[in-house]
Structure P
Amino acid sequence: MLEETVTLSQAKDIIKSVAHEHGVLLLSQPGLGKSDIVAQAAMESGLPVRSLLGTQIAPEDVSGIPRIIGERSVFCPPRVLLPEIPEPFCLFLDELPAAAPDVQKSLYSLLLERRLGEHLLPPGTWVVSAGNRMEDRALVRSISSALINRVIVLHVKSDLQEWLIWAKANGIRGEILAFILFMPEVLLRPVPTSPVPFSTPRSWALLSKALDLVEERDMLTPEICRALAFGRLSAEDAALFSSLDFSGISPNIMPADCILNPGLLPKEDSGKWLILSLIRKMAARDELTQFTPKQIYHFLKSLPEEHRFALFIDLVPIWGKLGASELMLTSLERLMGVV
């Protein structure tokens, strides 16, 4: 199915622009930060947030409880949806796709008309919802076409630069920033088929907090770091993250910087091998063409022969096109006897 995606910051801008008149539904896999971005948008617009959880809503939580006034029944909406003071707020319906069909049906007039029975929401009130997709195996139900037709659906994607900016502003640990900066694919992994931890922006943020808490008690050891990583992340990411020494890796240094200035390479082997493996991936993806043959030659010449060989293996033609043929042949001759 063809669908357009937006980043979290783009979703926030859209919410701030249209949510006072249009219902908005954010969809993505778990752990991207949809709830946080709704809260940020509301805070920046000076609106308090009132939340309902789709899995815990009953139809009467939306329609209200009836009472008799004179000879008529009048439905009294819950306070969370219609406070006594008629001031605008952000109504956030979290995990909406997980709501039961009768609950989804009860939301139709709220999403489209901003109406609860005979009561209208205060002018300027936002109605924003969020949830996961069917393919995410997150206890999601099918959303009715009638509900979909009442909201603007935004498919949200992860964006590395946006997350790094947020992470630095929110005190995410430096080793996590460095690891994700050098290996962007670990920020968000596909939802696994079995119920095991997997890497998402949320799980990395929670791991950072857990490491901080353990470190505050002076109990942070490699073994505990490994246990916490495996408890939050995809197994392959946890294994690599907990095995690296980040003491010489700065999140402000990119692999490309090390090509221009080999002195920036970490002194510790684990950090050095991490950055060299990323440079090797860049070469394989044809992402080093901005460097001159002289720059490539200078970088390779600064490396020990075993490191050069690790970069060259299976990529000889690529490095040759980059201008490192002579140095490459010398390394291969010495290490493998290739002529």
Structure Q
Amino acid sequence: MSLPDLSLAVFSRYQNSRQLHLNESGLISLDNSQIPADLSGRVYSYFSALTGRHADLNIQTLQSAAAKSNATFRNKIILIGQDERQLQTLADSLSNLQTGATYYTPTESWWMLPLLLALVTVYLLWLLPLFSKQSGLFLGAFLIMGMISVQPVLLIMKGIWWPTISIFLLMLTGQLAVYVYLSGREILNGLLQTQHNAWFQLGHYQYEKSDYEPALTSLLKCYGDDEVLSDLYEIGLRFEHKRQYDKALQVYSEINVRRKNYKDIEKRLSSIIGISSSSPQISLPNQSQKTLVMSQMEMPEFGRYKIEKELGRGAMGVVYLGH
């Protein structure tokens, strides 16, 4: 209901109040009596059509009332009217004022409710996904129960009614949405981990059989954990030993993207980069044979021999020491 209105006027007349005042915060004063209200003078009442509770209303005709003595109506509020529903509404308002069964929304609600909505949104979008599914359910249930329990306490102790239904619905629907999201993410992560394990087992098996190119294809489909990077690094060394520098460069570059500063990967990249196709090559005057500089690289392998160092070179070729 909205105050001051007819019910307040009748109530002040019944109380014999000489002073009626409404201040800027919405507080209505009747002499020494005070009725908290919002800035518009509105209050929520217990007796109303909304709650389904109504004050007792003894309806009598004018003829029957005139036949009774004046003592019958002493210290009672007499309402005269033709519409029974309007009389019931007025009687409910007067009963609320007489019994103090009025509730109000504080003036601070204009900024507190948007702030609470913002806090709930931050909790749902950023904080809740950090918890596990079980912890998130427990925390959400705790907060929802807290919201439900705070309202009756404020209503009984302070006569304050917060219209928190929007916050409650946001909290409930958001909690369910995050729970579904976390459940789906857990299932997806399990499937991806199973796929990773399958590809790694296949790639590692191919690597042990010295099928390096199929192994590389399989391992590149895995996560960049230590086991995968170790196998990729060894495959890169094998390509480098066989002077397959393009493939070695591809493997080392992939390792460097997945994890910076892995072992001596930067040194190997700097020594091998460009050699396979466009690196500087050394040639003697009037010499058609071109050789590669291998000072900081893995020496190549020729069949079952691993080159250890260069012994010398001439017009017809280069001599290496092999093991």
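Here are some notes:
- When distance in nm of label points 7 Å out along Cα→Cβ at positions 72 and 168 is calculated for each of P, Q, the greatest value falls to P.
- Entry that produces 1.31 once Cα Rg over 2.2 N^0.38 Å is calculated, selected from P, Q: P
- Value 73, calculated as percent of Cα pairs over 21 Å apart, for residues 48-239 alone, assigned to which of P, Q: Q
- For helix-only ellipticity at 222 nm (-39500 (n - 2.57) for each DSSP H run of 4 or more, over all residues; to 500) computed as -16500, the structure of P, Q it came from: Q
- Entry that produces 10.6 once distance in nm of label points 7 Å out along Cα→Cβ at positions 40 and 312 is calculated, selected from P, Q: Q
- Origin of the value 15, where relative contact order in percent (Cα under 8 Å, 6 or more apart) was derived from one of P, Q: P
- FRET efficiency 1/(1 + (r/R0)^6) of positions 56 and 232 (r between Cβ atoms, R0 = 25 Å, to 0.05) derived as 0.50 - corresponding label from P, Q: P
Every number here is computed from the coordinates shown, using simple stated rules; none is lab data. Only a predicted model underlies this, so the values are computations on that prediction, with no experimental measurement involved. Cβ atoms are built from the backbone, for glycine too; each structure is taken alone.
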